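Peer 1: Below you'll find a set of structures to go through.
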Structure 1
Amino acid sequence: MAAQWLMVGELALAGLSLAPFALHRFNVARWSKIPLEIPAQNSNLQITILLPVWNEALVIEKKLADLAAQEVKCDLVIVDSASDDNTVKIAESWLADFPESFKFTKIIKMPTRLGKTPAVILALDQMKDVEGIIVMTDADAFLSQGSLERIQHWFSDATIGAVGGTPQRVGDLESEKSHRDIYTILRSGESSFDSTPFLEGSLMAWRAGKISSSDLYPTANADDAQIATAIRLNGLRAIHDSELFFTDYMPTTGKGQRRQKVRRAQGLIRLLARKRKFWFSSRVGRFGKILRMNAWMHIFSPFLMFGATIMAILRNISFTEELAWLSLLEMYCLAAWLLVRSQKGFTGVKTAGTILFGMENLFIAMFTTARGKSLHIWDQHSDVREEISK
């Protein structure tokens, strides 16, 4: 009898945990039937590049050359988080050697390192008079040709407040490829329906003056998602462009990629929790549905799956043949999780393994937060910078 009740509890918790993934994927498929179309007209709005940096001496010259090679000439604002290498010196030297690369340049120097979000907040405070479009990009991300002009086209639509790009990642491990495929599908569908709360900070743009520094939470990461959500809550749309490409580099080890995912997960969880009053708010319209579905997947699903796992362990202590089918299903889930986690996933286990691996990272992020540890100031992935500089 105990095994039967444990089975019921396990299936109920697992079902509640996985239901939002299936439901949201179904909804996204429907929403994507009416894809977003980029406006034919170019807004010709002025673009100001915001480039946050910290210890980027190995890549800063390559990054500046990449921006200068774009077909749209821009202003450039660099905000340096108290680098202790030669990042600022190298940037100043490069800008002096190529003075025609940008219309206007400014380097903001922070006295101490506080994390990327405080750096962005400081930059926004000093960019209050900027008009047009602000494009934020990372030092280790490189834009495809035509990116800035494509961004200008999007902003000829007066309802668009923010646009995010799509990564073409170098050094993807197997689990990352599967995760990114799912991510792109979800973000594109949410954008077609209304807006997405999550954009890629390696290349994102927003209308100048439509967010302020007070919209961002300084002791949290995921500044890109904070900006995207703030833009939507301030009345404009935040969309993912699946054809606005940039190239960036993943950490070269599975451990490095997991560390990156847990840090990102913590930022998204904290953002969704802070915006909980909008989950069922009629004021934000369709966006409320997107927020609460993501909250279910990012906050509640990992706890529910953890509970289901505990019940599965307890039930299998007293194995019964009549529930052998459930043990086989559990073995499949365990195998899928382990294979994807070890970068050995294949068709038939990839989707399930990616979801379960994602829940593991989310659960670790929540446990880390519960311990009072914030990951908004992080250790740089030095292997990535070394790879780019070759």
Structure 2
Amino acid sequence: MRTLPHSRTFGSSCAAARRRSLRCLIPAGTALLPAIAEAEMRFNFPEPVTPIARETLHIHNEFMLIITLLFVVVFAIMIYSMIKHRKSVGHAAVKFTGPTGALQWFWALIPFAILLFIDFVLMGIPAVQAIISMEDTKTRADMVLKVTGMQWKWQYEYPEAGIKFISTMSTPRAQIANAEAKGEHYLLEVDKPVVLPVGKKVRILLTSTDVIHTWWVPQFGVKRDAIPGFLRETWVLIEKPGIYRGQCAELCGKDHGFMPVVVHAVPEPEYLAWLEQQKAEAVAAAGSADRAWSRDELVAEGRTVYDKVCVACHQAEGQGLPPVFPALAGSKIVNGPLLDMNGRIIPDSHVDRVFNGKAGTAMQAFRDTLSDVELAAVITYERNSFGNKLGDMIQPAQIKALRQEAK
């Protein structure tokens, strides 16, 4: 059959249209890949990066496979039996009171034996081995990290290196109040992350200063309670460099959702360089406590410290949340004397409350968690803000002397 000219033109146009469609679909499909990956992460476990996490995921998958097979087999037999032996095709119901013959006893005991084998051998042995491995914190541990939970932040200490710092959430309050667009890592970002070396077994000691918290990083497969008065243990061995995020997983009060955990896993040389940098900063901070600070310097530094550790309870304008968290604005304690005539702490004074806290309340002691400069700065800031206009200040050197005296 002869092909007409307009038919060839029409065919060429269709082919060209198909090619153009394919060229459009390829970029569109590529653009969808991140969304597909995000959907997979949302409905699947995050990538495991420690032996504990890999073992936990393996056991989970093994258990799910066994359970799925049992479900399919048992329900297939049940459905087949109900259809095959239904009353409409002439089958009569059998009165069954219990196993009477050897065959009936056999079919009663075999499923029981199979379940025991699955429970204690296929599922029990791997689970017990994983639990034993999780609790083996001391064997071949390369370093120790102490984690202390407190409302609502984490304190990290490297005992062997003499480094200690507080890590608090850095998500702006404007995002929380919906005054700004939420960032990529909303509620999962901190001002100072933990830094750990890749390929090293880290023994983690956990405790708390107030209520029960839980230190949890999903990709580590680790979730361990931090309990006041107890020192609990776990361990991690991170196999892949990266930034790993978690959070407190135990309801611990008003700002429970604002206690993120961020860990930077880096190669060992980079970790050692970070340690040296932290030591140098600690020496510089100790030296800065000996110089005389101006009131303006202390107030500026105090605002930063206040926003970091105090604002959650006493609020941005010092109005507090009475009666649990008293106001600082117009407070008799804040507007009271700093020290006695001999330069010592007055009981129940402003310095005493910040230094030693108050037993039986949410007011914790900051003597061992804030530096000399931070303590002096936040006390000075509170006495010269929120309508408090005392005009006085306390020097970091005075705080340093009070700390040494308390020892």
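Peer 1: Match the computed value 16.8 of Kirkwood radius over Cα pairs in Å, for residues 258-377 alone to one of the structures 1, 2, and report its label.
Peer 2: Values: 1: 16.1; 2: 16.8.
Derived from the structure labelled 2.
Peer 1: Of the structures labelled 1, 2, which one yields 60 when percent of Cα pairs over 30 Å apart is computed from its coordinates? Write out the running numbers ahead of the final one.
Peer 2: Working: 1: 42; 2: 60.
Computed on structure 2.
Peer 1: Tell me which of 1, 2 gives -16500 when you compute helix-only ellipticity at 222 nm (-39500 (n - 2.57) for each DSSP H run of 4 or more, over all residues; to 500).
Peer 2: Derived from 1, not from the others.
Peer 1: Give the label, chosen from 1, 2, of the structure having the highest value of relative contact order in percent (Cα under 8 Å, 6 or more apart).
Peer 2: 1
Peer 1: For the read-out distance in nm of label points 7 Å out along Cα→Cβ at positions 202 and 362, a value of 2.9 was computed from one structure; give its label from 1, 2.
Peer 2: The structure behind it is 2.
Peer 1: Output the label of whichever structure in 1, 2 has the greatest value of distance in nm of label points 7 Å out along Cα→Cβ at positions 186 and 218.
Peer 2: Ranking 1, 2 on distance in nm of label points 7 Å out along Cα→Cβ at positions 186 and 218, first place is 1.
Quick note: the coordinates plus some simple rules give every number you see, no bench work behind them. Remember, predicted model here, so these are calculated numbers, not experimental data. Cβ atoms are built from the backbone, for glycine too; each structure is taken alone.
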